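The structures come next, written out as structure tokens.
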Structure I
């Protein structure tokens, strides 16, 4: 399937057939996420995968009882490890230098910039929203190519989900992705025309 076809076919699916996802299917989705781009190649995404009925039902409760959550074949809990922006940043920068895509001078300048941001890990959540969001889109498009459906969930209680799943310290829940075999074929949602999206840049 071509990338554009997957983009055009993707829908938010809220009805799923009562079928589990195989380990191979789940791995394929996560592998697509792994290949996503991220700022400075920090790859801050982390994933917890819920496939057991009891776990999915609890996650549904923590998503304000959106019924399709427990009906999905799997629920991917999409998180960010905030230490990626501090203690684990240096090794990633070194990798970029070794790969020849960043000079050592640029690496040192970037390190100083990040240090100037302070050590409050919560300050890195906006960066994480962008980075993890890119990985989530990869999951959704890979699912389409496999004949699966997904729905990104942000109406949830992230702190309670993190506590329930006993996630590591400094790991924040940013979104859930329900994934499974679709039991509906929604029509395309309306989209704004391109003309309404363009912002004019004043001429010099």
Structure II
């Protein structure tokens, strides 16, 4: 097997295990055993776990950016964009360990810095563009303080991953909490016209979830 294929298999398996069990709970031995290769083989491609986690973060960011940009481009309006992203987030979070970001921040600060940059720059600009689009489409309130609202939205993304917050919300999944945050956000920024559009998409979303599909 070519070296590039082996490295890709290692990266993909690490991604799968980390998403499921969290960063701290997955060792290099676990990855090697699950792939049926030696730990020495992994170290041939990744000098240590920190480098492998960095690759995981880069992969996660790349996937999320592609998803967000695609949803932004195909959306018929600003609210449709949010609902498309809402569906995509739901799929991602269903397979994500709640401790993932806490582990990243505590044990792999380099990876967390990269994620922080993605969140405070890419996601901030994505939300900001959506707010401006929604205002221009007369779906969002005209009096929104766009930069402030975008920053508040981006910061709220971390809330469900906070261990202290999780201690009081353990009966809810990550997906349920993020979906509720999105709904609260939308209801706070729309005007009466936008509210009617929300109801339309929520009805479509419920039907699509029942069929395990996506909003078209």
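So if we calculate relative contact order in percent (Cα under 8 Å, 6 or more apart) for every structure here (I, II), which label has the highest result?
Once relative contact order in percent (Cα under 8 Å, 6 or more apart) is tallied for I, II, the winner is I.
If Cα extents along the principal axes in Å comes out at 61, 34, 32 when worked out from the coordinates, which of I, II was used?
Label of the source structure: II.
Looking at structures I, II, which one was helix-only ellipticity at 222 nm (-39500 (n - 2.57) for each DSSP H run of 4 or more, over all residues; to 500) calculated from, given that it came out as -12500?
I
Coordinate-derived values only; no laboratory data. Worth saying up front: this structure is predicted, and the values here are computed from it rather than measured.
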